[in-house]
Structure P
Amino acid sequence: MLLGKDEPTRITDASIAADIALYEKWERSNRLGIIFIKTKIFADLPGSVDQHNKVQDLIKAIDDQFVTSIKALVSTLIMKFSSLKLINVKGVIEHIMQMRDIMGQLKRLEFEMSEFFLVHYILNSLPQEFRSFKISYNTHKDKWSINELMTTCVQEVDRLIIE
């Protein structure tokens, strides 16, 4: 296949047999590539990606749409992340896991947050019942990982339930 190659010189009356054969191969590869792309992924893509006659142009148009989609997804995930608040003390582990999962999705989209930031953000999203727990963390010398935060939160939830 010649999809990764630029379009060869168009056929003219002065073209030699090798140039004609190369152009015909490229043209066939290009046509089949466009048909393949349009039948496999075109239905899921809104916009004007169908207006291209060259595979390279079509792929660039698709890439451009995904850049926009990725930016929108990052914005949506950040909004979701920043709006999460824990209401029920018993759901603390699910709350932490949900925030960690959103962070993982953002990381895959090349938007990274440090684990240190995430631990602090999660602590700040916990309800008033965790006030002494937050103070304990802030006076502790060591930084916690997400796993350590979950482990200690489980213990804190058990303590709060007993009270």
Structure Q
Amino acid sequence: MSLNPLYVILKENKLERPKYVDWKRNLDNVLIADDYKFVIETDCPEKLADNASEEVKAVYRKWIKGNEMAKCYILTSMSNVLQHQHHSYEFAHEIMENLQSFFGTQSRSARSLAIKSLMNKTMKEGTPVRDHVLEMMRDLNQIEFLGGSIDPDSQVDIIL
């Protein structure tokens, strides 16, 4: 019996203090792949009224199912201590907010390092321009992933 490849990603990248940024990136990828990321970014729809349309019921059921799956992925991919601390949360986004408060300073530090790397980057002699630009784009993507923002015009100016 083979394991779901998404489960393997989370199993091999358990949440541990120094790995929060990597764990979150892997979790985001898994939630996107399984179409559950929306529950992290949206609030739970209102409880269903008795006369709710089938379309409203379907949206509600999709959100509830997505929330349960996202919670399973999140809890499965953390240490037993963190699982115990978070198993009673009702919503996946609450778990993520709490983890952000625990590990948020790590994101700030990683973002600072990515900005420093980008700003200090110089093209090495003999290196193709394409490779240099790709390295800079990687740093810009990392900054954005870590919550930083550099407007598109400034990105172009930095690269040039």
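Throughout, read-outs are computed from the coordinates displayed, never taken from laboratory work. This one's a predicted model, so the numbers in the text were calculated from it and none came from an experiment. Cβ atoms are built from the backbone, for glycine too; each structure is taken alone.
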For 0.20 (FRET efficiency 1/(1 + (r/R0)^6) of positions 108 and 140 (r between Cβ atoms, R0 = 25 Å, to 0.05), calculated) the corresponding structure among P, Q
P
Ranked by FRET efficiency 1/(1 + (r/R0)^6) of positions 100 and 132 (r between Cβ atoms, R0 = 30 Å, to 0.05), the structure on top of P, Q with the greatest value is P
Identity of the structure behind 22 (criterion: relative contact order in percent (Cα under 8 Å, 6 or more apart), calculated), options P, Q:
Q
Identity of the structure behind 1.9 (criterion: distance in nm of label points 7 Å out along Cα→Cβ at positions 92 and 124, calculated), options P, Q
P
